[in-house]
Structure formats: structure tokens, C-alpha cells
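Following are the structures in question.
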Structure 1
Amino acid sequence: MKRVEYSEYGGLDTLSVKETPIPEVDADEILVEVRAFSINEIDWKVRNGDQKIMTGSHFPRGMGCDLAGVVKHCGAKVTEFVTGDEVIGWLDFKHAGSYAEYAVLKTPQLAKKSANVSFEEGACLPMVGATARQALLDEAKLQPNQTILINGCTGGLGHYAVQLAKQVGATVTGTCNREHTTLAEKLGVDDIVDYTQTDIRQYGKTYDVILDTSKRLPFSEAKPLLNHPGIYLDTQPGIPAFIGSFFNNLFSEQKHDVLGVTVKRADLIDLVQRASEGTLKTIIGKTYAFEDVISALREVESKQVHVPGKIVVTV
């Protein structure tokens, strides 16, 4: 099988597409033939070594965490899946490897895909879908009639967050560029702010919840935009953020919540159900073929591609 891998932490020059044996599965494992995977920023942060305190130094390493595909073989102890099941799945950062023709996962990392959800759509759901779900529903506990600012409302994470917030009954302000305002309106954003024309920090409104998906509105700058009480959802985990949030949260009603997301099976099942029912729509901004995956990464990492929603690679 073909697999994208690297033998040391670093940039794009460390990557290659290798021909490797199809992996064997243990009794509690499942072999999935990958039909599509999506690209997340965390994928190249892991490859660059930003997470090596968690991922360790074992090489060669695969790349990528999100996938959709078909079950090809189940270990003897697997009872919830059978050969031929269409599934979506998530590989944790230490065992990344969705950029491949086959991947090995365990039952907690998989959910069955509905027939009316395409492989491309399914491959987009796990990482950012679970992040949006956990951030808004579990961490912020978003309530009807609350106000939320989603900074970057048409991106991969943002477009899911808008839809979940609207389903709760919240009022959504979203920032995006002028090219994507029509999409923001279709997603249900109540108050659309074109960030190329308006600085959200000077917009004059405050919010119960702020989700910064753009990485351009740090907590120090978002705090004046928060109500009392209010919560800022930080998508940039790291030791300084965790330390700063700890001391801030001891004394302030304006909470700083650093998101450390681990995708759970309950997330996957819920996301598939919403997608199947049509209440969670996936926007795919661009699709690449597997043979173009390294070129795709080069374009995405250098920000040559600026599209709404998710970027998908078909296998």
C-alpha cells in the first residue's frame, strides 16, 4: 500500500510517499481501506515536531488523523463492525497515519457512516467536528439566546461551529472575508463581519462566548469583547496558554478555556447522525487526488489555497 510518512520531524522536505505492506491487525483492531481523508493544520504541526512531547521519537511516522473508508478485516475480538461496513474514523496524534491507502484503528476510534453521507464528507467530520461539538456543547455549554462570536466562521472548524450554535438557538456573529459572506449567510450567521473592512476588536459588541478559529484573536485581545460571565475558547493549546488560563480563571468571571480535544466515539456517532439528518452540512472547499497529496500540503501550508470549509484528499 502507499502511505505518506517521514523519518524525522521537520518540513515538507521530510515527506515521501512510500510503498509499505498492508498492516496486520491484532484481535481488537480493524483494518480500514481509506477512501478519503481530510487535511487539518494539526497534521503538519505534529510533523513539524510541535507535539513531540506526546508523539515521541519513533520513526518512520505516518501523517494525518481523519479518514473515511470501508472495513476490510476485523480482529477476533471486534464485535461492532464487520467487513464491508462504511466508517469514519480518527487516529490520535501519536499513531497518526490516515494519509494512506489502509489504516488500522480500534472500535472507540470508529463510527459507521450513513449511506447518504459521502466518503469525502465523512472524512471531514472527526477532528474539527468533534472540536466544535466539545467546545460549544461541553465546555461553553452554549444556551438558547446566548451570543457567540465565531472568529473565522466559514473555515473548517468555524462552519461546523456556526451550525451547532444555531441548532442550540444562540445568536451568532461571524467574521470572514468578503468572498465568503454569502456562505456565512447560508450557514445561518446572524451578524456577518467582513474582517477585511472591520476590526472585530473595534466592532462595539460583547459576547457570552468567543471561539477564535483564526488564531488571530488571542485571549488578551478578546477579553474586552467578553461579557461577565463569559468564556473564550482557545484553539491553540500549549503550556503558556494552560498556565495563563489557570491563573486567570481563579479570579475572573471571563473564563479562558484551552481546548485539548480528543475525539471520542460518541462525537463520531453524533456527528454522523447530524450529517445524515442534514442538520450538519459539510463544505468542501477543494479536493485533491492521493497522488497529489504532497503538492496539496505544499499549497495548504503556504496558504496558497484559501477556500471555505475543509480540504479533502480522495484515495
Structure 2
Amino acid sequence: MSDICLTKVFTPVTHDLELFRQEFERALTSDVDLINQIGAYIQSVGGKRIRPALVLLSARSCGEPNDNSIIAASLVEILHTATLVHDDIVDDSEIRRGQPSVKAIWKNKIAVLAGDFLFSRALSSMLRLRDFRTLGLLAGTSESLSSGELLQLEKSLNNGMDEEIYYKMIWAKTASLFATACQVGALTVTANEDQVQALHEYGRCLGLAFQIKDDLLDCTGTAARIGKPVARDIKANLITLPLIHALKNLPSKTSHRIRRQLRNSPSRRQISAIMELISGNGGITYAENKCAELTRQAIEALDIFPDSPYKSALIDMANYNHTRTK
């Protein structure tokens, strides 16, 4: 169990996060009652709010947050929420954060449209920023989120997933939003390019480590603890870093057999055997070491900043991710 809690990490930006919450609530409000119902449910289920906190902690590390900082924090959370709504449809997932997913309650058609509404609302929020560089970063990140998911599905279908492509994929589908959250937070308050790039690098490394940690928890966690089904990647033929490394250490014949099982919807018994194979062939240890390495790199990227409660919180965020259990 991590002895770093997010409540402590978020303490330096408690007031800013309340302003974010109000902005996010407004963004999920519409003249359509059904949208309001879904928006209210999304807020009640909640989430870690890591990405908006990164925007605000980055802004505080460089200066004084302003209206654009709050809008940007809401915007990155809208983008994140939209991808989760669509992900649950693609993955046929009934559970999200330990509660029924939007897809489970309102079914696929409404869930698709709800995700589309969120992406549209994100676009509206982008225009409110009135900053072309920030607009370009956020628009590019929105594109990356979808392309990363499609890359993962493509390579899973044709057995083309290797470690190099895996890092490209998790950059696009996860780390790009972390990096942009940090970079945009800085850009709302400063023109200091060294600080902006340092925070982008911090977010990039943290985002990569975050996805690797998620992939590890899919192999080692329990559904009750992490709030969503485990071994979901294996069931969906999604090959992640622990399995990639384990397959490299197996004889070619065994590796091909495992990949064939993954393509053909593995049975519960086969899934259990694959999970044991991952652990027994160094997959868990390898991924844990990569996560630790990226965590160190994220923290080192902050060396440019003087000590402050905000820098300490960003360091704690990286360490929290490394030790979290859900």
C-alpha cells in the first residue's frame, strides 16, 4: 500500500481544484436532460483527478494560475473522461472505478453519443483559451489519444506488438495527455521555455510510468482493489509490457502458441497459465524496473525548479504512481 495519498499531493492546489470542479461541472451541463444525468453520474463516480491537478501544480510551479489555467484543467479532464467512456464501449467493460460504467447504464448508443458530446465540449473549451500554441497542443493530443488506441488494436490483431511499438502506443494513448497537461499548465502563466519543456518532460515520463503501472496492476491486482476487471488486457488480446518481455524469454514455439491462444479468446484456464508465465519469466520484474526508471527520470526533470510545495507535490505524485495499488 502506498503511504503517499493523493489528498496530501493535492493540498497545495486545494483552492485551485475547487475552481476546477466548478468549471468541470459547468462543462458537463447542457439543455438536454439526458446529458445532465450522465454528467452528474460521471461527477458522482469521480476519479483521481490527476490530470487537472498536474495542470494546476505545473502552473503554480511557474507562476500564479489564472482563468486559462482553470479552463485548461477542466479541458484535460473532459478529454480524459471522453476517452474512458469510449474505451468502456470498445472493451465491453461494465465496471469503471468500482461502479457501473456509462456504457453499462445507458448502453452503447447513448454512451457513444455521450463521449462525442464530451469531445465537442472540449473543443468549445479550447476556443475559450484564445492561444494558438495551447490550442495546437491540445488538438494534437486529442488526436493522439485515439490513434494510440487504434495502434494497440491494430498490432494486437496482427501480432505486431513489440516493446518499441508498445512505448509508441502508450505515449499516444496515455502519456501525451500527461505531458500536455503539464505543458499547458505552465504555458498559461509563463513564457519561460526551459520551464515549459521541463514540465513536458516530467509529464511524459510520469505518463509512461502511469500506463506501465496500470498494465502491471492488470496482471497483479484484484478487481475489488483496482475497481475494474483484471486480466482484461489478456482477455482482449492486448499485449502489454509484462507479457512482451515474458514472450521474449520463451522458446519460439511456446511464444507462438501463447499468441495463438490470445487471438482465439483464451479460456479461464489459459488466462491463468499466461498470468503465471508472465510472472515466472520476468515480465513483472522487468516492467516494475521500467516504471521505477521512468519515475526517476520524471523527478530529475524537475531539477530546474527551486524547492517549493508545488515541486514537492509533483515529486510526490510520481512516487504515488510508483507505489499505488489501484
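Quick one: relative contact order in percent (Cα under 8 Å, 6 or more apart) came out at 22 when computed from one of 1, 2, so which one is it? Only one of 1, 2 returns 22 for relative contact order in percent (Cα under 8 Å, 6 or more apart), namely 2.
-7500 is what came out when helix-only ellipticity at 222 nm (-39500 (n - 2.57) for each DSSP H run of 4 or more, over all residues; to 500) was calculated for one structure; which of 1, 2 is it? Structure of origin is 1. Figure out for me which of the structures 1, 2 the number 3.6 belongs to, where distance in nm of label points 7 Å out along Cα→Cβ at positions 58 and 234 was derived from the coordinates. It traces back to 2. One of 1, 2 was used to calculate mean count of other Cβ atoms within 10 Å over residues 50-57, giving 27.8; which? Of the structures listed, the value fits 2.
Looking across 1, 2, the calculation of distance in nm of label points 7 Å out along Cα→Cβ at positions 82 and 306 that yields 5.1 traces back to 1.
Readers should treat all values here as calculations from the given coordinates under stated rules, not as data from a laboratory. What you see is a predicted model; the values in this text were computed from it and never measured. Cβ atoms are built from the backbone, for glycine too; each structure is taken alone.
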